[in-house]
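Multiple structures are listed underneath, in structure tokens.
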Structure 1
Amino acid sequence: MISNKHDLIVSDLKKQLNAGAYEADTKIPSENQLAAKYEVSRQTVRKAILELEREGYLYAVHGSGTFVAKRRFANRKSKNIAVVSTYMSDYIFPRVIQGINQVLSENGYSILLKTTNNSRRGEAWCMEELLSKNIDGMIIEPSQSAISCQHQVLYDQLDAMGIPYVFIHGVYESMMDRPYVLLDDVEGGRLITKHLIDLGHRRIAGIFKVDDTEGLMRHKGYVKALQEAGIPYNPDLVVWYHTKDKKTKPMEGLMCMLERGTAFQAVVCYNDEIAADVLKGLRGIGRNIPYDISVTGYDNSLLAHSQGLTTIAHPQEELGRKAAETLIGLLQGTISKKDAHVILEPHLVERTSCM
């Protein structure tokens, strides 16, 4: 977070430089001009410029001013790969990292880990910092990927610098042509919903995350399964939630259904984490799982094992390995960007939360 005017100047100038506002070897505004623009002292401006010089963004010419440096990190092979995740929790990401690390280690690369807390602003901050470091490539899990990316210029800067990157778990709609490794979430949503239909359920509620592409795709699969079974889609049976509301909105949505008399026999949850909360909430109001209501998760995490959840298996280590292999291929020139699109197939894991 920007805490003072010095940090504001550094951050703002980085954004301009990363966006290509100045060509290499061109002069930036003088200290006096920058001091007037940001309403600070020349000393504050000088401190910010010195920091940018240390990071390789700028260089000074005595008697002439400060100029934009040529930053061709792609030609300085560091053997460092940045991995940016939304969360560094024990949910599924550690096993994704294991898969990534296995392939990168075999090829002599080291990992630089960053986390965004599923914040687009946090993602931009991470990328701005990484653009100032010596990295050969990046594997990134986009934050709130269903919302328009406001910092695409940073990805364009990676392209301009010749630094390849691979998206995992989701992709911004405007960047579907960029390399990615994804789970087929449409098919996953279809499989889990079809399983409930095959068990005889007709009124199936759904809880989906609205601000990432995984949520949208899993909902699409849910709808597809209903259509294939000839069951009309009922929007009153669907709860949508944003990242910031994940602790409250899913169960509140189900409670509202019950209060208004909208009955349901089963619930398709966005992931195992939400499903575990739903199990706790439904049991808390006296519902017997699975005899009263069947509940499904998604990801086959440790939560799914401990809660006996029927779920969709997330090939965590395989996804990590495929992402690293794809990035290595891009670095070595054995894979082209247009061919760097990998879709992994999901499969159902049956446990005791459905009947």
Structure 2
Amino acid sequence: MKIALSLALVTASIMAANLVDAAKEAGLKPIPASKAELMKLIDNKNNKITDAKVELGKKLYFDPRLSKSGIISCNSCHNLGEGGDDGVSASIGHKWTANPHHLNAPTVYNAVFFDAQFWDGRDPNLEKQAQGPIQASPEMSATKEHVETVVNSMPEYVKAFQKAYAKDVKITFEKVTDTIAVFERTLVTPSAYDNFLNGKAQAMTKKEQEGLKTFIDKGCATCHNGIALGGNMNAFNVTGTYEFQNVGDFKGNAEGMVKVPSLRNITQTAPYFHNGQYWNLKDAIKEMGRIQLGVAITDKEAASIETFFGALEGKKPAITFPMLPASTATTPKPDMN
């Protein structure tokens, strides 16, 4: 009995090792287990991650006063309490305005690993991306001047910036968004999948491993690869036309390329696709097979891949809602117009 059990464990370990090799050959990469190695990937050499910057960036991320109305924060569309997105088909912003292109908010979790930000990939990093939604009229609808006035009006924020940077720091719009980005760089969610690729053969269940094999064999890793299992730019509607292509006017960037969504925590980021028209994950998997790979993914295969996706549910960093500085007489009043 003991011999049979030992042989079974050895066989399982060999199969797991072979699957890890296949995954890495397909371009899949884990989040490093080493904190030092992880920091090399997520840190910004031009604005190093420090505890003081992270804490300040978190406050700014949750502060709705950066918006024109005073009621919308970064967390409104990138809710850290769930999947890091907003859970609606078209994001809602200033004056209850739906995104004019019928786009939803991609998750901010693990966005530090993306090659490009926004669905059209127009910004290269989180620092640049953070500037966009704050100024966009259908989102937070603020100006650079508004943000600078808000932050500089509160002595507690001024002291926090001095602590995080230097006594003579000038609090500009760009310094605010850079600090938000520092916080966002820490929003990494290692999972059982990462433990598995990092050598822990038992980290993923047999069914999850079977799902990973199906994922690779069907060609899903052609686009969903790297650490984020996405986040790069790729052609869309390769072998077919997306069923809901005409919902909204988004057609990708100038070359028709669209950012591949990350599959990390995908079970928590419905609805799916850029315009949020699929709510059922198995149906989304089958549609991707049809329009991107030119293959018919069966119900059984889709269920297997979905089981693998369960192993991508990561451990989110513990985040305590910050107590924000009190407004002062010079803090801009909410403007709903």
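Only the coordinates and a few stated rules stand behind these numbers; no lab work does. In this text the structure is predicted, and so the values were computed from the model without any measurement. Cβ atoms are built from the backbone, for glycine too; each structure is taken alone.
When relative contact order in percent (Cα under 8 Å, 6 or more apart) is computed for each of 1, 2, the one that comes out at 25 is 2. Sorting 1, 2 by mean count of other Cβ atoms within 10 Å over residues 85-92 from high to low puts 2 first, with the largest value.
Can you spot which of 1, 2 the value -11000 was calculated from, given it is helix-only ellipticity at 222 nm (-39500 (n - 2.57) for each DSSP H run of 4 or more, over all residues; to 500)? The partial results should precede the final answer.
Details: 1: -13000; 2: -11000.
Of the structures listed, the value fits 2.
Where does the value 39, 25, 15 come from, among 1, 2, when semi-axes √(5λ) of the Cα gyration tensor in Å is the thing being computed? Of the options listed, only 2 reproduces it.
When mean count of other Cβ atoms within 10 Å over residues 229-236 is computed for each of 1, 2, which one produces 11.1? It would help to have the intermediate numbers written out before the result.
Details: 1: 11.1; 2: 19.9.
Of the structures listed, the value fits 1.
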